[in-house]
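S.K.: Take a look at the structures below.
Bear in mind these aren't lab numbers, they're just calculated from the coordinates by the rules spelled out. Keep in mind that what you see is a predicted model, and the values were worked out from it rather than measured. Cβ atoms are built from the backbone, for glycine too; each structure is taken alone.
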Structure 1
Amino acid sequence: MSDKDYKDKPSFDLTGRLIIVTGASAGIGREIAKSYANEGAFVIATARTEEKLVSLKKEIEDGGGNAEYKVIDITKVDEILDLSNYVQKVNADLNLDIVLLNNAGFGFTKPALDITEEEFNLITSTHLRGTFFCCQKIGKIMLEKGYGKIINMGSTWGEATDAKKAPYCMAKAGIAHMTRALSTEWAPSGVRVNTLAPTATLTEFTSGTMKSNPERAKAIVSRIKLGRFAMPSDHLGAAIFLASSASDFITGHTLYTDGGLVAAG
């Protein structure tokens, strides 16, 4: 049994970890990327928008942290492969433990009868196909090292459901089951795979949507037993925990940061 498999004093400190965050340009992903850097991790932030990644890198470095960025579209497997090669290049001299947070994704609200094939394919290629191949390409590096952590971003809508979000609910349920399948396969090789599942969260994008539809906002909050929407900061503790050695005996698990929504049904 190696020191990485068992620690007398588990730590939430992320020093010595190289953490890749997809979808890091805004919202929950951006805040988690900053929190990882604040806890000592070297962060590689990825997204499709370079301008936002540049500003994130500067913000992290201005706060004393370490970060690089890579512009990729996770619906394109060749770009994911390019990311994995970049990770290996960055880590060649650093030789850090690798963590992957698969955060990239999006959703929309639309009646099931009106969903187009293009919309359906975009949801599945981002959340399921993209997440899987990020796990595969970056997970290969972890398996070769004999240690690593993957955190797949799920949702309460992967367990509970919501009207007019059928493809999104399906995709997030698939991510949770993908997590369990990969955790079973890779645990003997030292790679932990878990899901972090937030509830509805107020970001710069969702805030406008909720303000424009107060009745829907009220209906969602009524299901959250703590009585409010989540803020990005509500997910940081769980994200740090799953990325740290403190969670080394946890794999195949879905951790809900949902204010009690799933428990209430």
Structure 2
Amino acid sequence: MFLIRLCLICCLLLPAPAVAATQPLLVFAASSLRQPFEELADLYQKRFRLPRPLLLFAGSQILRTQLQQGAPADIFASANQQVIDSLEAEQLISRPHRFAENRLALLVDKQNRQLKKLADLTRPGLLLAVGNQHVPVGRYTRELWGRLAADPGYGAELVRKIRQNIISEENSVKAIVTKVQLGEVDAGIVYHSELTAALRTWIGVIELPEQHNPTAHYPIAVTRRSTQVADAERFISLLLADEGQRILGKYHFQPAARETFADE
């Protein structure tokens, strides 16, 4: 009897087996989503008492390539519908949801008093930065060129002269904003969501023709490689809910057509 009691006491004194901690979600997101997703990650951690998601920001095409090469992301958020469509066709993600929209904006250096309208981008010697053709902001910019060229009020010649002044084609909107901020270029085409109050204090903005300004659609999906599907769905549900949409609105994103995540 003594031996039995001794064994029981020893068992009680042994440390309890460690419980595996929940791993943080890994979220791949377009670089233009940095500010709202940082805030959303804080809200997710507080709301669900789970580890704060790890956020990786880059151009949507760059992130797509990483996912195709086996990166263990749980969630993919793109600034381009074509990118998400290709991943869905390859069965690398589950059914995506559109959660926001964006438009293009033309940033200009306030020190350059000659830049007041779109046609001023044709001035000889002007330095313009845009996104390259492989990232969403670059594709939307080229769509803008095509629409302007087809409109007799602007025309192909105006577009040709503007494009002659492009000296930099960047991989992200952040890089374009930085070049304008540093005075390395006179103007840059970015997303409207980049126009924060702080930026507007010393960077000028020229309105682009609304009828020719493409709409950027932002879809998000759980990846097929995720081992934390339930937590990933919580993150997306929070993004689609009123709280998530308010955060996006705070950073000048427009709401997409509403979807009910639970109806999937």
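S.K.: Among 1, 2, considering only relative contact order in percent (Cα under 8 Å, 6 or more apart), which has the greatest calculated value?
M.R.: Looking at the calculated values, the largest one is 2.
S.K.: Let me ask something additional. State the single structure among 1, 2 that was used to calculate distance in nm of label points 7 Å out along Cα→Cβ at positions 83 and 139, giving 0.9.
M.R.: The read-out was computed on structure 2.
S.K.: Assign the value 47, 19, 16, calculated as semi-axes √(5λ) of the Cα gyration tensor in Å, to the correct structure from 1, 2.
M.R.: 2
S.K.: On to the next question. Given -14000 as the derived value for helix-only ellipticity at 222 nm (-39500 (n - 2.57) for each DSSP H run of 4 or more, over all residues; to 500), which of the supplied structures 1, 2 does it correspond to?
M.R.: It was calculated from structure 1.
S.K.: One of 1, 2 was used to calculate mean count of other Cβ atoms within 10 Å over residues 35-42, giving 19.2; which?
M.R.: Source structure: 2.
S.K.: One of 1, 2 was used to compute distance in nm of label points 7 Å out along Cα→Cβ at positions 75 and 251, and the answer was 1.2. Which one was it?
M.R.: 2
S.K.: Right, here's the next one. Looking just at FRET efficiency 1/(1 + (r/R0)^6) of positions 91 and 123 (r between Cβ atoms, R0 = 35 Å, to 0.05), which of the labels 1, 2 belongs to the structure with the highest value?
M.R.: 1
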